[in-house]
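Several structures are given next for inspection.
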Structure P
Amino acid sequence: MSRQSAGFLVDQLERAGYVERVPDPTDARARLVRIARRGAEAIPIAAAIVAEVEAEWAAHLGKQRMAQLHPILDRLREITDPYQ
């Protein structure tokens, strides 16, 4: 993920209340991104949904094709990232 894409994503997550930026105690110029309470509450829900979707896809594709899918999706993201 490009630096610009990551920054855009963090901005969106911060506006939605899932993460927060805090001062870095070791570097006054830097800010740390940490998961906010709302984000922590969403993690198990999101993980369950991802597992459900992946199980459905695996049922349709089979083990071998499912193993190929993640690298293919990663490559598509690299190609289509508007901030590269």
Structure Q
Amino acid sequence: MAKPNVKGPSRTIDIFCAVCQSKLFKYRKGGKGALIKCFVERISKDYTAKVGECPQCHQVFAREVLIRGVPALKIIGNKVRYK
């Protein structure tokens, strides 16, 4: 399978915890679909201390996985919101 686009999209979104509304990270998202996975190389600003865990309420919102050979965060359903 093909790797994700190296250049990446220019549009950034802010990702928040669904429980406490704290900011998790800024992400360069491509397309109009739902947020299912976040490639680590596309995260422009990370506000978390532990990978995949909210810094305020300590809820796990994602798991570390390899997608097409590239490290990514697989988002758990309804744990995050984005604008």
Study note, to complete from the structure: From the coordinates of one of P, Q, mean projected area of the Cα convex hull in nm², for residues 23-62 alone came out at 3.0; that one is structure Q
Study note, to complete from the structure: Structures P, Q compared on FRET efficiency 1/(1 + (r/R0)^6) of positions 31 and 71 (r between Cβ atoms, R0 = 25 Å, to 0.05): the greatest is Q
Study note, to complete from the structure: Comparing mean count of other Cβ atoms within 10 Å over residues 15-22 across structures P, Q, the largest value goes to Q
Revision key, fill the gap. Value 0, calculated as helix-only ellipticity at 222 nm (-39500 (n - 2.57) for each DSSP H run of 4 or more, over all residues; to 500) from one of P, Q, is from structure Q
Review point. If mean projected area of the Cα convex hull in nm² is computed to be 5.2, which of P, Q is the source?
Key: Q
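Every number in this text was worked out from the coordinates using simple rules, so none of it is lab data. Nothing here was measured: the structure is a model prediction, and the numbers come from that model. Cβ atoms are built from the backbone, for glycine too; each structure is taken alone.
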